[in-house]
Structure 1
Amino acid sequence: MFILTRSEPLENCKDNVYRVHDADLEAKHLEAGHQRYERRYQIKDKHKVFTIVCPEYRKDAICAEPIVIIPVFYVPGRPYPIYVYLFAIDLYSSNPKKSQRWAAGETRKHFGLETFAHTTLGRALKAFVQNISETASEQKEADAMLPDPSVGEKPSFPKTQATAGLRKQAAQLLGGLLAKGNRKQSIDAGCRLAKQWYAEHRRLLL
């Protein structure tokens, strides 16, 4: 199980090693009798490869499901920070006359990446919209069991609407938020979205 925690700018870490530390979460899990371990991941950003060192907690080193504390920008199993994927998705979905190859190339330039393929963008787009759709569906089922919300009340995060394709759905959700900014603004917006989504739904955005 992954738990999201706040993060500092990736480029501020020493020797390209980013160590995740959350004193409150550590105290909570140690008091619960968990043993502390570490996991290491690697991600690419700004012409560099960074090592992310994440605390892992287990009650049973062999059988129990591990609890891994990850920073806001990390996407488990993926080689780039979340803001890279969200920028690429947003840029592609905001420019309907442009190709995935174009969006992938612009993403490489925007974040100083040597690699970021159009196929990577395609997979990320599909996973992003599927995650949003599943969450919206689960929320709809949960809402059906509750009294009707007050008139005019709006959700704090946009819900997926029925549209013709993945690109249109992503455009509705992101609305150019990341694609319109410079590198720092794109990073801030991506991390903010990931943090907000996790706070509201207790699941990762991507």
Structure 2
Amino acid sequence: MIIYCFISHNSVVQKDYDRIKKMMEELNHMQYCVIYGGKRNIENDHVVHIDCDDTYAGLPDKINKTMKYFSSDKKIDYVFKTDRTCIVKKIFDNESIQNIDYAGRTLQFHNSTYHYWKCEKTSNWHNKPFNGKNIKYCSGIGYLLSKKSIGIISNDNLEYKNHIYEDYYVGQLLGKKNILPKHINCKQYFFDPEHADCF
């Protein structure tokens, strides 16, 4: 089973759920969830509250704890993690994702200041550069993770604290286990109007 995981946040989770629910019903794929943190607001079969940092700087924490949540569900074979604004065009079929542990739109890391002005002033990352290694990873707009990759992320209790970019964090952590990103034709499967220039 593949579950579609939309990363939202407290202030917009109800609005996001209303849109995503309609979209996923039209696609006839009811294995999805909308994740948020902060103060517990709503919760149902498709909206999951995670006890995590709900801010922009808290995304690595949110992803780590979300994968801890998924790792206990034996029915899940894959998680497709995506942003709250994602428009799903087509559901991945099992045949196309067989033997894939980590896939999405691959990037080469080069920008250490993308997060400037996005973090709260109280954050350790407020206008502080991130000096990561020059690695390949999958864009956080949307990436696919196998059960194996979910397990690796969920077993991490330290590394996520050293990161500001959740997508880079995932790529670096999996790379240490020799799981490298595979490129997929994202335009075929999803689109994000908030990041239209990436498609």
Structure 3
Amino acid sequence: MTVQEFLTIVRYSEVNNLAVGDNYDALIAFLNLGMIELYTRFPIKVEEHIIELFENTTEYEMPDNFMAALSAYGEVPDDLPENVVQVAINEESDPYSIFFLDWNTVQVPAVANGSYISIIYIAKPETVANTAEGLASELELPASLIDTLASYIGYRAHLGVRGDGQAENNAHWQRFERNCIKARELGVAFPADSMSMETRLLVRGFV
């Protein structure tokens, strides 16, 4: 489904009879906010970032599309039989734990084993622009979450509406939450590529 097709549905449903329904700048702004909300709640787009460790360096920047770390893995010491070694995240009691100092900077302890750290993270969605190209682009969202995104846009669109609009706003938010719960229970919002970390590292030749 393209962004244009999706917004056409929203205009005739969630934002029907609202002035904002004719404001594509506002609708796309709500869409982008909704995409970030859904990408935060569900691992829709998961990527791996390999940090090459350097001597006397403990702080490293994450990619621009980094939102949140899911897990981290380190190089396997020669005396261990495991294929991968999981590294703790933000665990003060663990001397080998990595720490996120701010939204995109990770601190790797000097005692870390090996020459790299692999971080699996939730990547943020591409921002949609109100252009012919943007409207013609495919909506980067599982079909199972399209109705959920529409409910989020309905919630945002009714935020500034007084009177009965407040009840509509609450209804759209509750519908959004219910759709999220349903998607999580059914397991339909997770990426098709569930490649294990062991396979990822083997493919990259790290073990």
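Since every read-out is calculated from the coordinates, none of them should be taken as a lab result. Being a predicted model, the structure only gives us computed values, none of them experimental. Cβ atoms are built from the backbone, for glycine too; each structure is taken alone.
Assorted remarks:
- Source structure (of 1, 2, 3) for helix-only ellipticity at 222 nm (-39500 (n - 2.57) for each DSSP H run of 4 or more, over all residues; to 500), computed value -11500: 3
- Given 5.0 for distance in nm of label points 7 Å out along Cα→Cβ at positions 2 and 74, calculated: source structure among 1, 2, 3: 3
- For log10 I(q)/I(0) by the Debye sum over Cα atoms at q = 0.09, 0.16, 0.18 Å⁻¹ computed as -0.47, -1.02, -1.16, the structure of 1, 2, 3 it came from: 3
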